[in-house]
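Visitor: Multiple structures follow.
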Structure 1
Amino acid sequence: MTDEQLLQRITINPEVMMGKPVICDTRLTVDFILNLLAHGATEQEICEEYNSLTPEDIRACLLFANKTLENTEFMPLAAGVK
């Protein structure tokens, strides 16, 4: 699946979840899925919990985050990190 095909799975609509990026046809935000992954949930566990999701939806969230951050010049660091 191409980057473009994956990114088409993400939509932004000001009337859905206050304009946060969501997986198409759901109210599941990209940041919610990323948070689940960050806290150890597997792709399989997420898809089992949210039956309408596919592994491609999860990968679309990761790609969306990557594309969002790839041109970021400023990255705040936690206090004390050098």
Structure 2
Amino acid sequence: MNLKRNGVRFLLVHIPPDDAPENVDVVLHGHTHVPRNEIWGGVRFLNPGCVTRPNRGAPPSVAFLEIAANGKLEWRLTTLR
């Protein structure tokens, strides 16, 4: 699903793509159950992790994403241990 908020172009998917998609600023994904906040190919990839079944030694987690009117992103990951 594509979504645009305050000028930021998002791709919301369960399984992250193998390559950084074009015409997207942020990929918000799940699937791995591992928190992620990295820029790859000029695109920010975000994953909040998982509350009930974290993976690869990651703690249970949730995340909050705020998008300011100017398009600035604030991503806060909260671990639940």
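Nothing in this text is a laboratory measurement; each read-out follows from the coordinates by a stated rule. Bear in mind that the values here come from a model prediction, so they are computed numbers and not experimental data. Cβ atoms are built from the backbone, for glycine too; each structure is taken alone.
Visitor: Given a value of 0.2 for distance in nm of label points 7 Å out along Cα→Cβ at positions 11 and 43, point me to the structure among 1, 2 it was derived from.
Guide: Details: 1: 2.4; 2: 0.2.
This figure was derived from 2.
Visitor: If helix-only ellipticity at 222 nm (-39500 (n - 2.57) for each DSSP H run of 4 or more, over all residues; to 500) comes out at -12500 when worked out from the coordinates, which of 1, 2 was used?
Guide: Numbers: 1: -12500; 2: 0.
Attributed to the structure labelled 1.
Visitor: Another one. Who wins on relative contact order in percent (Cα under 8 Å, 6 or more apart) among 1, 2, i.e. which is largest?
Guide: Values: 1: 27; 2: 22.
Comparing 1, 2 by relative contact order in percent (Cα under 8 Å, 6 or more apart), the maximum is at 1.
Visitor: Comparing 1, 2, where is Kirkwood radius over Cα pairs in Å highest?
Guide: Details: 1: 13.8; 2: 13.1.
Largest calculated value belongs to 1.
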